[in-house]
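Pasting the structures in now, so scroll down.
We did not get these values from a lab; they are worked out from the coordinates using the rules stated. Just so it is clear, the structure is predicted and the values come from calculations on it, not from any experiment. Cβ atoms are built from the backbone, for glycine too; each structure is taken alone.
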Structure I
Amino acid sequence: MFRLLTVYGRRYPAPLLLALGANALSPLLILIPAYVLGTAIDALFTETRAFTLPFVPASVVPTDPVGQLWFAVGVVVLAYTGNTLLSWAGSYGWTAFAETVQHDVRTDTYDTLQRLGMEFFTERQTGELSSIVGSDVNQLNSFLNGWLGRTLSIVVQLLGTGVVMLTLNPQLALVALVPAPVLAVLSYAFVKRIRPKYGEARASFGRLSGRVENNLSGIEVVKSFTTEQFESDRIRDASQTHVDARFAAAALNIRFGPSLSLVTGYGFALVLLVGGLWVVGGPPWIFTGALTVGTLVVFLDYTRQFTQPMAQAGMLLNNYEDVKASAVRVFALMDYPVAVPEDDDALALENVRGRVEYDGVSFAYPTNDRDDDDGPQPVLHDVSLTADAGALVGLVGPTGSGKSTLMKLLLRLYDPDSGAIRVDGHDVREYSLSSLRGAIGYVSQDPFLFSGTIRENIAYGTDATDAEVEAAARAAAAHEFISNLPDGYDTTVGQRGVKLSGGQRQRVAIARVVLKDPPILVLDEATSHVDNETELLIQRALADLIEDRTTFVIAHRLSTVRSADHVVVLDDGQVVEHGTHEQLLDDGGLYANLWAVQVGDLQSLPESFVEGVARRDAESRADD
């Protein structure tokens with residue numbers, strides 16, 4: 001919480017100072033009415049002392065009783081008016097401060113998320129991360145907008161009240177202070193018990209949000225498998241876990257609040273008893289001196305002003321621990337180490353020729369599985385290959401052989417465990433991430449479309465004109481189907497593009513890359529969701545795009561890479577063959593067997609190949 005204020009609070013000193021000043025002065029003004037009332041009672045009604053007020057010159061105080069009464073009323077009205085104005089100023093200052101700081105924390109948290117490596121996202125549900133950026137950051141508002149100001153007011157009020165009471169009657173002031181240590185002990189015990197409960201409550205809410213987001217994302221699968229009741233039960237269980245965690249904290253809070261009120265009530269009764277006996281029959285027990293009715297009235301009011309803030313302080317501790325649990329989650333995310341670092345003096349990848357080299361690259365996906373004694377399992381083993389500038393390179397091989405991983409390493413979504421990847425002679429780790437990724441166009445086998453229109457998805461991240469968007473769509477063989485839609489390019493695609501077919505989403509994604517016009521192109525099963533006729537259209541449309549730029553094509557459909565300048569065959573994370581289509585067929589190796597499967601020549605397949613397919617299938621099922 002200190003970090004929240006020092007890092008973000010210093011950015012907005014004006015509203016913070018306004019709020020702090022208002023909260024410091026406001027409680028001091030509240031002390032005035034009770035003091036004036038006590039003075040008026042003693043001076044005007046019981047006539048036990050003269051009408052004098054601290055810091056008020058005697059020359060401005062009327063000498064007649066009626067004038068003194070009007071003067072007292074005027075001072076009280078001014079005190080309450082000033083307090084109201086300060087309250088308005090403080091509320092404005094805190095609101096302005098809280099909203100701007102909360103905005104900064106939210107955007108910084110999101111920016112941090114975007115900088116984190118892909119391994120971070122594979123271990124966490126989207127809904128849980130959304131709850132941190134949304135719910136947890138919003139939770140900070142109650143601390144910034146209410147807690148801090150109220151805490152300052154309480155401190156000032158306690159100090160001011162205590163000083164005035166000690167000045168008026170030190171002996172009775174000690175009686176009024178009796179509840180203070182009891183309240184302190186209760187608050188300390190409460191904080192120790194409530195802290196872990198709020199932490200679990202926030203964590204359980206994150207898990208619940210993740211479950212809801214996961215189910216809604218897969219609602220089509222839920223409906224098609226008629227598992228609505230099953231998913232409802234899982235949501236109900238996750239929600240009940242959250243309810244139990246919140247109730248455990250609330251149950252403790254329910255007991256804490258009334259206990260504080262009870263102690264403060266006992267304190268008020270004690271002051272009334274001692275003060276009443278003192279006024280009626282003189283100083284009781286060990287007490288000495290005189291006590292006027294007016295002073296007793298002041299003490300009774302100040303006792304309430306002293307003990308109630310202490311009780312409120314306990315409730316503020318409750319609020320603090322709740323907010324702190326959210327702050328811990330927010331800053332834990334901000335402090336998460338970046339797995340793909342970027343040097344401050346990183347080079348800008350400019351005037352790209354497009355020569356790509358993999359030199360002895362090995363890689364294993366990070367894992368948080370503590371039960372895995374063998375550690376992360378390697379996906380790539382000592383892979384070396386070269387793509388000359390402007391070359392078309394095909395990457396083929398069985399599922400799980402490492403083809404897509406190679407391209408993710410080129411984009412620096414991950415960094416290799418050993419070896420190096422070079423673009424135009426420089427290790428990709430020497431380039432800035434923005435310039436490296438800006439030079440590479442990537443179309444995945446499962447393209448992602450954002451909620452919005454087709455036009456917005458094609459022009460994503462650019463200021464492209466309508467003509468440029470249409471030209472890109474034509475290059476991706478998408479213009480025809482887009483034109484036939486009721487709203488054309490302004491058709492909304494729905495969440496993740498659910499309103500479009502798989503082939504349509506694929507072509508919109510290709511159009512997006514066409515508009516980017518990158519010098520290096522990666523097509524990861526880019527035609528996997530289209531039929532043969534559409535694939536032909538896309539391949540012919542892409543011919544101009546592929547020309548004069550380095551292109552990697554990952555394909556299970558080997559006809560896609562038949563015309564490649566170079567075909568690289570991977571198996572179990574290693575390069576086992578490379579050459580042209582014709583050379584690989586003549587070699588009679590893995591590529592030739594995969595081709596036989598594609599053309600239906602199953603009789604020519606060796607038994608070792610069939611056994612390998614069965615083994616890989618069994619391993620993939622075991623991993624699932």
Structure II
Amino acid sequence: MMSPLRRVAFAAVVALVAVQPVEMPSQSLREAYPRDEFTVREAMVPMRDGVKLFTLILTPKQAAGPLPVLLERTPYDASRAVSTSSTRLSVTRGAQYLGGGYVFVVQDLRGRFRSEGDYAMYRVPRGTFNTSQTDETTDAWDTIDWLVKNVPGNSGKVGVWGTSYPGWLTLAALRDPHPALAAAVPFNPVVDVWKADDWFHWGAFRPVYAFDFIYMMETRKGIVSQYPYEIRDIYSWFLAQGPAAELGTRLDARHEMWTRLMASPSYGPYWRDCAADRWFDAPSRLVPTLHVHGLWDQEDIYGSPAAYAALEKHDRGNDLNFFAVGPWYHGQHFADGDRLGAVTFDEDTAKRFREDVLAPFLRRFLKGEEVPAPAPVTAFETGANRWRRFDRWPPTSETRRLYLQPGGRLAFAPPSDAAASTEYRSDPAKPVPNAPRPHWGFNYEIPASIAAWRRWLVEDQRFVDGRPDVATWVSEPLAEPITIRGPVTAKLFAETTGTDADWVVKLIDVFPDEDVPPYEMSGYELMVSADIFRGRYRESLDEPRPLTPNEVLAYSMPLPIVNHTFRPGHRLMVQVQSTWFPLYDRNPQTFVPSIMTAPASAYTAQRHRVHHSAVHATHLELLVDTRP
């Protein structure tokens with residue numbers, strides 16, 4: 001599987017596969033070969049309102065009995081599912097083959113590529129913002145219904161799976177599951193695009209990421225459209241553009257999602273309707289579901305844990321809702337999983353997951369084989385480089401507080417100073433980069449760009465350590481290992497001379513600086529969990545409010561989940577800063593009704609102060625596993 005940007009950025013390769021045309025007036029994808037071990041059927045599957053969706057059906061020729069169906073619904077060109085010219089289905093499907101024994105189905109969404117209808121990005125369920133009679137849930141239902149009635153040799157069981165946007169579509173199929181829906185696997189799904197997935201992270205906007213994706217998805221129906229940047233370094237390019245709304249002058253009426261983003265910078269009813277974890281307060285049926293998460297998912301790091309938690313409260317027997325966690329970038333579960341950037345894992349973790357967790361899950365719930373189900377939770381423990389199995393997530397742990405101390409120190413004891421703080425000057429004109437420059441954007445046709453985008457969350461943070469606008473605290477070397485599992489929460493006490501501010505908090509594993517191999521890891525500062533929070537939403541996510549200048553204010557910041565061991569000799573580090581550019585837009589630091597349209601005069605340098613005193617004790621809440 002590929003991430004949304006990767007899938008749309010690749011030029012569509014017209015594939016050639018054996019075809020049995022059904023209601024397809026256009027030329028088939030390829031001529032049949034006598035030695036093909038599978039057939040591909042092209043169908044236009046009718047929805048309840050008469051719109052027909054282009055669907056590819058790949059069926060093994062030598063099937064031993066009826067086969068279950070694995071369905072992926074995608075906005076990224078279904079024909080790419082057979083872009084590899086081969087007579088063997090295992091080659092065509094690659095890592096998704098999983099030993100075979102499935103009918104593989106891929107379908108274009110409404111209005112995408114060869115499907116009929118109008119496209120709406122992340123089309124919300126029927127209701128206030130969708131007054132039609134259809135949504136992604138009804139389209140999934142109608143597709144499954146057609147497949148079990150019209151695909152010869154199917155067993156009557158259907159699984160739905162997909163990564164990222166198709167992961168969100170997988171969750172949509174679970175809202176009102178068809179009786180034939182027997183299993184679901186949302187990999188790295190988009191879940192809440194405001195809280196901490198594609199578009200925003202806790203109010204901070206991802207403007208160039210959104211701009212690129214919207215331009216590619218909404219410019220032309222069946223063609224990938226790359227925006228022609230004037231220069232390649234996105235850091236320099238975007239710094240010269242001004243507020244996010246200025247990018248809109250490069251778009252037009254086709255780009256509906258951009259208009260929605262500009263009009264909805266705060267959390268509100270529209271974003272709530274899109275949020276998949278809010279769909280399952282009272283599910284009509286709990287479908288066996290395997291939620292798959294990447295610890296360094298650079299696109300949708302919020303979604304999978306949130307969806308798992310929403311469905312887990314309904315799994316009374318703890319035997320239908322599963323969670324798998326790997327040390328991966330977005331979509332790496334179907335790639336080579338032995339390393340990410342400079343960080344190595346001692347094995348191909350993605351292959352191990354596919355063989356030990358994904359394949360048995362599908363064999364049990366789709367094929368009905370008598371194989372053990374995976375553990376309720378299977379999680380790779382970074383730092384120690386080992387797989388762990390648990391009954392629930394997060395597993396039982398002890399809450400401990402890691403306190404910022406005077407003098408740039410960290411400790412698990414609260415500070416005793418009556419008044420202590422660390423000050424830095426944040427200048428929107430000179431923002432802290434989120435990754436080493438040059439920043440080549442999100443273009444998956446450029447190998448350097450895709451590699452940098454995949455690894456940015458594991459970059460050695462020494463590239464910003466020491467900047468005057470990055471405050472750093474570090475512990476003494478550890479005498480014993482410390483393992484933390486689950487969510488991390490930053491309890492920040494801070495003040496500013498301005499009326500708005502962003503806060504970035506990073507938990508970092510500092511490796512010993514030793515003259516031993518691997519040399520590239522000597523002194524490495526590995527970001528384990530980090531996120532950004534826009535200060536104007538301190539009191540309410542729905543209603544932005546100005547900060548009171550020169551007053552200590554409390555912030556509670558959710559950081560991504562971890563499953564990590566800090567080894568003896570390593571040190572814990574916390575960094576705090578107020579820009580993370582160009583991935584996140586700059587806060588002008590002067591309160592304006594909407595940062596999307598902030599005037600140039602609002603962007604002012606301000607002094608920020610992080611407090612770490614006995615009264616205002618900034619700390620991180622960690623779930624520490626004290627078991628041997």
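Supply the structure label, taken from I, II, corresponding to semi-axes √(5λ) of the Cα gyration tensor in Å with the calculated value 75, 26, 21.
Answer by label: I.
With semi-axes √(5λ) of the Cα gyration tensor in Å, for residues 207-518 alone coming out at 33, 30, 22, pick the structure among I, II it was computed from.
II
Quick check: 9, 30, 36, 21, 5, 0 is what I get for P(r) over Cα pairs in 10 Å bins from 0, in percent, for residues 415-550 alone, calculated from one of I, II. Which structure matches?
II
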Open item on the list: So if we calculate mean count of other Cβ atoms within 10 Å over residues 391-398 for every structure here (I, II), which label has the highest result?
Closed with: I
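Which of I, II yields -4500 for helix-only ellipticity at 222 nm (-39500 (n - 2.57) for each DSSP H run of 4 or more, over all residues; to 500), as computed?
II
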Open item on the list: Given a value of 105 for volume of the Cα convex hull per residue in Å³, for residues 47-190 alone, calculated from one of I, II, which structure does it belong to?
Closed with: II
